Structure I
Amino acid sequence: MRRVTMNQISRDAPSNAPEFTVSELSQALKRVVEDRFGHVRVRGEISGFKRAASGHLYMALKDESAVLDAVCWLGTAGRLSVAPEDGLEVIAVGRLTTYAGRSKYQIVIESLEVAGEGALLKLLEERRKKLAAEGLFDPARKQPLPYLPEVIGVVTSPTGAVILDILHRLSDRFPRHVLLWPVLVQGDGAAGQVAAAIDGFNALAPDGPVPRPDLLIVARGGGSLEDLWAFNEEVVVRAAAASALPIISAVGHETDTTLIDFVADRRAPTPTAAAEMAVPVRTELVATVMDLAGRLVSGATRTLEHRRMRVEGLARGLPDADALVATKAQYLDMVADRLDQAARAMLQGKQRELSIEAGRLRSPAQVMAANGQQLRMLDERLAAGARRALDRGGEQFIRIDRRFTPEPVLRTLVRLDEKLVQFGERLDSVSYERVLGRGYALVRDRDGNLIETGAAARAAEQVTLQFGADDSVAATVEEAASGASPAPKRPRKTARPAPPKGEQGTLL
């Protein structure tokens, strides 16, 4: 018989505990956690921070002995006053919940703040070193402020006393046109609004409907380090560094320092001091301009007086202007007389040269007479030369005849002799005197020019008829009668008989 113990009886007996599914148990735990820890503040150091592609933030909060997962949804992440980063000790405000998919619990962050001023200062110093290493605080990047801006843009809260102080101070010193871009100056989203305001002022067109400022003032009243933290955010510092418009930083009081002070073109201890930096004092400017105008007039007067005295002194050393003009006038008259005399002398000289050259010229009649005489001389020389040639030829023929007695040689010599005689007769026949001897005459006008046509003879009226070398008669040209009989026809020349065969014919 088997012995049964009480433990075995209790294990085998059915349990009366309720039975849950995994989901039911997870939901029950979720309700318990959320009901018990619906709003908590957890202090810890951020670890494993990452931003998902969806924009959600994931991280872990840890201390010496525990780790708590944390998540911040996209809609809340843009409103955080502190940008999460590894190693930063923060205080996260939110609610606890569970994630059934991994059987773990986590905190859903609704706001985030740095845990303690010491941690803030440490974060501020690390950020300052990082931005300084990038060259954002380099003095060479800073721009000069305009002396008298037409439009001033102000980035600050519209409800605080800062804007009123700025407007009042500008009105006292030099009223200018002011554009206010209202922003939050602390809390969630303040840094993004300040950066957007700086970028917005820079994006305005110079000739657009809204005037583009010449100068920006980023201002806020005093407060704690946490209150001024928005002006330490990287987004604000980078927006100020990228601004093409000069910026005056006026955040907090004189003892407060933010990162925008390092990157701004000028730092003002207070918003009122920023207004004083932006514009000069109008009354002082007017007084300065008037003083400069007086000094300019006084200096110009002294300069003119000094120049006048100098000109008078130099004028005393110059000769009399009338005397200089009189001397030059007298010299001009003398030169004019000499010029007139020289012109007349040159004209007379040219006339004399013209007369001499005219005396050297011969009239056409003289030229024709000289040419005729030269022609007669040439004719006489030609005739004499021909006779001499005939004489020499005859003598040569005689010598040749003595040497060559055959009949063919004699006939050749006879023909050559006849040809030579013919050439002499032809040469004599071309002489113009022979032509005149046959009844022809040369007709010349009064100037000795040869007349070749009847129209030229009628135009000349008085002509000279030359019948020989020394035989000429003057005549008057008259129109011939209309019924004059035509000139008799010249008899037709008869053909000469051909020379006997074997003999050379004559050309005449």
Structure II
Amino acid sequence: MTTLHQPAAVIVLAAGEGTRMKSSTPKVLHAIGGRTLLGHALAAARGAAPRHLAVVVRHERDRVAAHVAELDPHAVVADQDEVKGTGRACECGLEALPADLTGTVLVTMGDVPLLTAETLRELTARHEQSGAAVTVITAELADPTGYGRVLRDEHGDVVRIVEHKDALAARESGGELRDAIEVREINSGIYAFDAAFLRRALHRVGTDNAQGEKYLTDVIGIARSEGLRVAAHLVTDLWQTEGVNDRVQLARLGAELNRRVVEHWMREGVTVVDPATTWIDTDVTIGRDTVIRPNTQLHAGTVIGSECVIGPDTTLTAVEVADGASVVRTQGERAVVGPGATVGPYAYLRPGTDLGAQGKIGTFVETKNARIGTGSKVPHLSYVGDATIGEHTNIGAASVFVNYDGVNKHHTTVGSYCRMGSDTMYVAPVTVGDGASSGAGTVIRKDVPAGALAINVAPQRNIPGWAQAKRAGTPQAEAAARATGARHTTGEERA
């Protein structure tokens, strides 16, 4: 089904190095809100429902292209050559698309993460309804430093876009464009073009400018010279036009994105006790009447059900938490928490943890590749790794599933309705049958039959007077002597 005002293509420009990031990582691969900058750009572009999507790459070409393939396998990767500038980048993107392409072509940037698919759809509609050859998204900034300035005629149509450095040069030389530097309306770098016009105009764009680059903005002058209309789509949400040039802007845009995501979930019925210390990635989902307490971070792939309590001081990455569960002061990654289950405080859920309904992983417990059944509990001070625990079993405090023999990992199975003593060591591979128990301090080295009690401690032996004999002159020996003497005196008096 064809979408109304569906663009023929979107070209995402992602070829720049981003030297101001001062990073070995390409700028577009830096992330906010659980996605790379390029990931945000691709999500917005694909959300506009184009027939074709192209991404122009150059710096760290293989890394960026691999990321594009991972995020959007249907996107076309176009390589920019040695010719610099957004005009050449756009031209390379257009050349990677079908030669007979007609309709509207959107051009966006790979470093503008708050741009939305809705805005791109609005741009497409505005462009096609106006009959313009070019429509540019613009915004008015109090401080437009660094941005190209939009110059309009008396009818409100765009006549030219002057790059910041060229505007500065014009002011210093007193040229025709000397007042352009004072203009507050800026070019976002996001456009809608008629495909046929864009193709022929780009062939005419040169590099005679302060940067020696092929500017995409020069297409505006070409359109005007042909008597074609250039329209502007002014947006009031300035954040959607702001790009990332350094890590300060990365953090600033990341904070604004997070504010929007947190506000969205509050409006959907989630209680966020302290939005200022709560971070929620863009692809996280949260059910109604869940409470998010302070200092909580919910990262990519996390799914929270309804009526849960998450936090405080909790970080979850790709964790599924079912309805009614509680996760407090916990670090978790690629784990599942069942309905009504409780986790924490101070728990560590490593990948492969699967806690059943009404189950418990308690204080200072670490789990990994552990399937813990309905109603089963690991209350405190334990490690459960490479294990399966049945239903309604209790694992005593300070227990360790000894899963590693120095070479290989082995699995332990504990059945249902078991009552395991404190400080039990499970030396894998080993199986404990349903309804079995262990005494405190047991080291289980062989299978325990169903209903059996495993116990391997030696009988206790007391050596009287050991402290006085072996620790003479110490506070320990003196205390023992006083206690022993007190008991003897009491016995004599009773006699």
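Where a number appears in this text, it was derived from the coordinates with a stated rule and is not lab data. Bear in mind the structure is a predicted one, so any value in this text is a computation, not a measurement. Cβ atoms are built from the backbone, for glycine too; each structure is taken alone.
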**OP:** Assign the value 1.8, calculated as distance in nm of label points 7 Å out along Cα→Cβ at positions 320 and 384, to the correct structure from I, II.
**Re:** II
Original post:
One of I, II was used to compute distance in nm of label points 7 Å out along Cα→Cβ at positions 424 and 448, and the answer was 3.4. Which one was it?
Top reply: I
Subject >> If helix-only ellipticity at 222 nm (-39500 (n - 2.57) for each DSSP H run of 4 or more, over all residues; to 500) is computed and equals -7500, the structure in I, II >> reply: II
**OP:** Tell me which of I, II gives 0.20 when you compute FRET efficiency 1/(1 + (r/R0)^6) of positions 376 and 464 (r between Cβ atoms, R0 = 35 Å, to 0.05).
**Re:** II
**OP:** Please state which of the structures I, II yields 121, 53, 44 when Cα extents along the principal axes in Å is computed from it.
**Re:** II
Subject >> Given 22, 17, 10 for semi-axes √(5λ) of the Cα gyration tensor in Å, for residues 80-135 alone, calculated: source structure among I, II >> reply: II
Subject >> Which of I, II leads on mean count of other Cβ atoms within 10 Å over residues 288-295, largest value >> reply: II
